[in-house]
Structure I
Amino acid sequence: MNIELTPLEGCLLLKPNIFTDKRGYFFESFNQKSFNDATGIETQFIQDNQSFSTKGTLRGLHFQKGEHAQAKLVRVIKGEVLDVAVDLRPGSATYGQYYKTLLSEENNLQLFIPRGFGHGFVVLSDTAIFFYKCDNYYNKASEGGIHYADPVLNIDWTLPKDELIVSAKDQVLPFFETLEA
């Protein structure tokens, strides 16, 4: 596994070592020891989640607050998404900044998103299967979010706004400026 630093401290892009031959390919998508050794991050993932979405589906920007905050390791099993991580850690040098990258079944990249970040993605292919590991259990009472069209963050989601499919819940998320620390 190769690790690439992103502009946001602690947010890392992971590139697996892929072995190909005439039969296809093989790669180790996750190994706890290799992850800890390569990143220097001592975290243990305890929950896996998977979603299926159609083109234009935008999920986010979501996070868990307080003791239920989650670090995530995200990847795409099928299709392609634009994945976005937003630094919400007060006092961080990159507070309020975001990083975006394409994750796809072709590039097999994974993004590690530390605790204290918001996260979202939009599906660019006809369909996508999105998979992620979390280092803390989901807690409904601790969920939070930021509106996907926040003018301060000004994220370019690539697709025209009229092509986005956004849940009713995500359409009424608060804006960045109104977040509580």
Structure II
Amino acid sequence: MGVLIYIANTSLDGYVADERGRFDWTEPTEEVHRYINDVVRPVGTGLYGRRMYEVMAVWEDITGWGDSPGYVHDFAEIWAATDKVVYSSTLAGPTTERTRIERSFNPGAVRSLKEASASDLTVGGANLAGQALQAGLVDEIHLFISPVIIGGGAPALPADVRTTLELLNERKFGNGVVHLHYKVT
């Protein structure tokens, strides 16, 4: 059975994007990027909301990263190798390989997908992750907290969910980013 993991880059005040939708303040250093690569390496399937999928789709074309460092190419290879399920009522079809579109989020179907999976799964996008948390499907949360306060925007965690967490790991990076890894109990 796979574990469903929510991974988010957030500001200190808990936002994944500012009020204009920008998230450039989350760009990882090499140290953070390599760590994230290792976190997502065992993932076999990624669940995405439309907006997060559109942001992440740039990783599909590994050759498009040209002179980028090896750790960037590594992430692109990891992302391209995963199966992707995109929840969207508006996308006509997938723009990447190994991708299928689902018109609505179905907790029962996700539960079945987890049970049938031999590898872990991630849920990407704060709105979709909120739905998965609300349905009791998320098993672990990885927050990469950037040392910035942005004052508003898209929250990393939903306001209408209450759950307890067990801290599994923490790490501080040289650029001030702090990683917190929790198990949902």
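Starting from the value 11.8: which structure in I, II was mean count of other Cβ atoms within 10 Å over residues 27-34 calculated from?
Details: I: 11.8; II: 15.5.
That value comes from structure I.
Among candidates I, II, the computation of helix-only ellipticity at 222 nm (-39500 (n - 2.57) for each DSSP H run of 4 or more, over all residues; to 500) that gave -7500 used structure II. In this comparison of I, II, the computed figure 36 for relative contact order in percent (Cα under 8 Å, 6 or more apart) is attributed to II.
From I, II, which structure was Cα extents along the principal axes in Å, for residues 19-122 alone = 40, 34, 27 calculated on?
Details: I: 50, 36, 25; II: 40, 34, 27.
Source structure: II.
Comparing distance in nm of label points 7 Å out along Cα→Cβ at positions 51 and 147 across structures I, II, the highest figure is found for II.
If mean count of other Cβ atoms within 10 Å over residues 35-42 is computed to be 13.4, which of I, II is the source? Label of the originating structure: I. 3.5 is what came out when distance in nm of label points 7 Å out along Cα→Cβ at positions 75 and 115 was calculated for one structure; which of I, II is it? It traces back to II. Supply the structure label, taken from I, II, corresponding to mean count of other Cβ atoms within 10 Å over residues 83-90 with the calculated value 22.5. Of the structures listed, the value fits I.
Values in this text are rule-based calculations from the coordinates and carry no lab data. Because the structure is predicted, anything quoted here is derived from the model rather than measured. Cβ atoms are built from the backbone, for glycine too; each structure is taken alone.
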